[in-house]
Structure I
Amino acid sequence: MQSLVEHARTFTEHVAANAKDFERLADGQTPEALFVTCSDSRVVPSLITGARPGQLFELRTAGNIVPPYPGQDRPTGEAATIEYALCVLQVRDIIVCGHSHCGAVGAILRGDDLSAMPAVRHWLERSTDGRTPPDDAGDLPGAVQAHALAQLDTLRGYPAVRERLAEGSLGLHAWYYEVHTGSVSVHRPERGTEFARL
């Protein structure tokens, strides 16, 4: 914790050295993309993409799960973030980024007993929506990639996403980040469910 505190204490020096960049942020934000990824501390969107402050609008959830659109009677923070990104910030792209060594997808694959963590269990159950895990429980990378694609399908159920897709003003992308190598693979729709390295 102390290293975090020390960095926070001296961050103003970094801001002062880059004053013009930070001053323009006071006027508002115009991010290029909504980046949906896991809460996992090893996944750092700005590090992966090289994004500067103001370039990415982020949504981080356990297992990079996008819950189904809730409607007005049961709003969620995730739905509010997605709606704001599209309707107010007018992002042009949404990236759902899964990652290697994902504990959430691994738990689904293995059928882990999560009874001691009921909130986690319920969250993961919602993400599978009754779908059974793939037969090959040893193929975590493949399962994570399929999981990212499933989140894109869920996003298509959001009214704002549907509208922007119909206009042709929104791109949906699935990425897979390998924690131990830093490589990023992207889904190639023309090749079915295949992901290819950038």
Structure II
Amino acid sequence: MKICVFGAASAHIDEIYISKVEELGFELAKKGHSLVFGAGGTGLMGAAARGFKRGGGHIHGVIPEFFKEEGVELIYDECDEITFTENMSERKRKMEDEADAFIIVPGGIGTFEEFFEVLTLKQLGRHDKAIVIFNINDYYNALEKFMHTVADRKFMTFNCMEMYSCVDSGEEVIEILENYVPEGKGWKKLKIGD
């Protein structure tokens, strides 16, 4: 399975996040899975790539050309394959198209945007792939609380929260990915009462 990992590029985060993501990448690669990611060499992107590399997994990095030209982000230099895109939208589309599943690890506004995009596309029936949030150190607790508020106030249905999983351990992430069965309901998750 080709797994897309969305997460922080920041090199200034606590070691607990880095070690957990690197270990998850290692375990996934040992099970024969491969990585498609944003090609970053630092933060949790770099951790995922190092883990997959250590486990013998194939790594495909996807990054906009201007990142290289303007030195926006350090590129992971051991990618087996790298694709340079024209812009951020093309980068996301490439990763989304290639992925069989998505893991969301802690990150900032870019990661939030990537999560909400793949969730929205799933809600609209554009894909039916697994989406798993790896909630390291309770990082996404506030997001989960907010999602319940959104549903409570009827800006979305509670059914929307069935389209992704939020778990605290790498073992749970792997178990969900490897046992995921597509549901096939898509846009019906939009409707109140369904």
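Structure notes:
- Looking at mean count of other Cβ atoms within 10 Å over residues 38-45 over structures I, II, structure II comes out largest.
- Mean count of other Cβ atoms within 10 Å over residues 14-21 - highest-scoring structure of I, II: II
- Structure responsible for 29, 22, 18, with semi-axes √(5λ) of the Cα gyration tensor in Å calculated and labels I, II on offer: I
- FRET efficiency 1/(1 + (r/R0)^6) of positions 6 and 62 (r between Cβ atoms, R0 = 25 Å, to 0.05) from the coordinates reads 1.00; which among I, II: II
Read-outs: derived from the displayed coordinates by stated rules, not from any lab. Here the structure is a predicted model, which means the values were calculated and not measured. Cβ atoms are built from the backbone, for glycine too; each structure is taken alone.
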